[in-house]
Structure I
Amino acid sequence: MHKKKYGQNFLINQHISKKILLNEKIKNRNILEIGTGNLALSKYIILNQPKKFLGIEVDKDLSDIYFKNKISDKIIFNDALKINERILFNNENFSIISNLPFNISSELVIKWCRIQSSYNCIDSMLLMFQKELAERIIAKKDTKKYGRLSILCNAFFSIKKKLLVSKNNFFPVPKVDAMVLNFIPHKINKIKNNSFEKLEKITKIFFNERRKKNKKKIIKNFSVSQIKKYNLEQLYDMRAENIENQIFYELTNIL
């Protein structure tokens, strides 16, 4: 039985499960799955012979399913926001595959960006989100959906839409469709090591009042010499959504 408090929507179409994992590099890789649920993805991941597979599941009532499928030793019952991914894989690199719990999906992806900022240990991420959230992650400047999430994620990953999944492929049927995104890490992060908090700060400053122009925000947070040196006056008459993400990364490195 699904539990609303966990944001559970179980994928029930095996054809879609296979389509999600098509062409993914799984063999001989460390794979972390968040929200193993009814094993819709897990069983196909395991068939692809990963080096090590671990699933994180918060709902202990699902333990019978894992016992019957003889994978209890691969499942850890815990809150995905509280685990230390690097310790689970002995500080080796790992990939993440997940039909994300809808209620914590943005928190999780920000957590993984923070990890990537410090350790560059994530080889890839294949993540399913509610469609609207996915659209925010891949949004470009000059659009209403462009904002903090897009800027934070794109600092570390090149992100592409892989698949749109109709809500009718889930039980219980959610209110919205889902979208699968592929995250491939940049060879070099767009911000300096351990600058993630600065990037969070900068994006908060600019997007908390996204309709206001940038002049006051810049004057308040950068010195006169910084404004002059980096020609920040050119941003004065723009709004946050008009600034491409690369400029936010440059502002982070200036801060």
Structure II
Amino acid sequence: MIYTFGDGFASGHIWPEWPQLLEPILQTPVKNFGHIGSGNEYIFNCAVKSALTAISSDIFIIQWALPNRFDKLIEDTVWTKLQETDSIYKGIVANSYNQTWWASSGSSLPEIIKYKEFYIQAQQATNRSVLYMITLSKMLDNLGIKHLYFSTYFFDYSSHDNYKDLEALPWTQINQGMEEWSKQFGDIRGSEVQPRPLIHLKYIIEHLLPKLDLALDPQISNAVYSLVDKVEFIPYDIDRSQIWNNLKDEINLLFE
């Protein structure tokens, strides 16, 4: 089993992204916890709870978000009603391990602004993220679970006291996020917030699989690339589920 974690770059809500592509490419079940707008507290919680029941043959791939995002565990109707008043982040809730989280991300609601500015300021938020990353990696090491880190957007942690510890963790690249990496591909990347599926596939082939010692046969890689390249993906396409299922079937045929 492969466990994947991340924000909107991993959720697959507008078209297939790297967690969705991984399953047919590796012919291995993927349990994905990617969620739109999520921050590192939600990602960390999902990963720790998943690790408690994982086995040593499993693989964890964690795509960390920016540290300034705010995830709220919904504990009462006050927060349920509050998130419904947010014109942008309304309804962006995730159910994970019998808990409901609101990924408020960059919400401009006064209550969120006050919480982030008064209670959890920038340095504390950064410190939390650094400790999440280090703690999770140590836990997975102790369990003998192979894992890999990368980030959605680059964030400079170099001035943090624990940067050397952070740098030693299993990153694809610590000095560049997937978003910054994707910009070199121009039109292939597309203009949506999330890169097009072909960019996710390139990241899998060029960064994720080699770091996990799971590199594909070049002929398979080229064939998968051609299949994904020929599909004209449209964001939020009403037929996106069927389009994706058809593509998965074609990829699966390559391994028969």
Structure III
Amino acid sequence: MLSNEDEAIVLDRVSKRYLLNFQRPRDLKTALLHLPGFLSSRGRWPFWALSDISLTVPKGQSIGIIGPNGSGKSTLLRVMARITPPTQGRVAAEGRISALLELGAGFHPQISGRENAILNAVLLGLSLKEAREKLPEIVAFSELGDFIDQPMRTYSSGMYVRLGFAVAVHVQADILLVDEVLAVGDAEFQSKCFSHIEGLRADNVTIVFVSHDLTSVARFCDRVVLLQEGKITADGEPKTVIGEYLSRIALLETFLAAARGEPQRVS
């Protein structure tokens, strides 16, 4: 439960640990060179995808999550969606959550798009009656035409995105979580999706948006959080946080160029 009625999502000192499989050396020489780690790991070693994350998202806010690959963005969204439980800390959310996190997640490849749409709408909180009533809107938004009655194993990645997004935004959610999957769709459908997101923002839906498309993040988000190595390193106004991220990227590129012995540019 949330202590403040104006809060949509609260993460309190959340950490997420994965135990990664340790690959045993194929020869004796490699084993001896890595003997201490080899003996202590016992086949698995811990990886902290998130570390001590505290974050409050007010109702109706659109927040962007940015950062390099492997920084923990998708893990954070999965924790917010309650798909992945945290190893440590507390997660609380108020209202119905709709999540579009992984391409094809939740879809059964052997049944039709129509059947998958109904099934996913029910899993996201609608009754079977409500899901069937929403189905014409979902089908129309997806623009899949006759393919809606074909098995989803025949769908392209773009068609998966079309149906997944159509379901996610038509279940009358209070909180919408969107990962990078929109990058798979074509430009025309992306534009349609972003227009719909603008409508949801106007309706006071809370939106958490993970993307490498910094232009879209700046356009659609009221606030941006920068993740690096599983930790929040910046949180604030989009222009400021995006500028800080780009500065860090430029600094890293300069360092790598120097390490390679490349000549430095003079501005």
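Here percent of Cα pairs over 35 Å apart was derived from just one of the structures I, II, III, and that gives 28; the source is III. Among candidates I, II, III, the computation of FRET efficiency 1/(1 + (r/R0)^6) of positions 15 and 247 (r between Cβ atoms, R0 = 25 Å, to 0.05) that gave 0.05 used structure I.
Out of I, II, III, choose the structure whose coordinates give distance in nm of label points 7 Å out along Cα→Cβ at positions 143 and 191 equal to 2.2 when calculated. Each step should come with its number before you reach the end.
Details: I: 2.2; II: 4.3; III: 0.9.
Checking each candidate, the match is I.
Read-outs: derived from the displayed coordinates by stated rules, not from any lab. Since this is a predicted model, take the numbers as computed values, not measurements. Cβ atoms are built from the backbone, for glycine too; each structure is taken alone.
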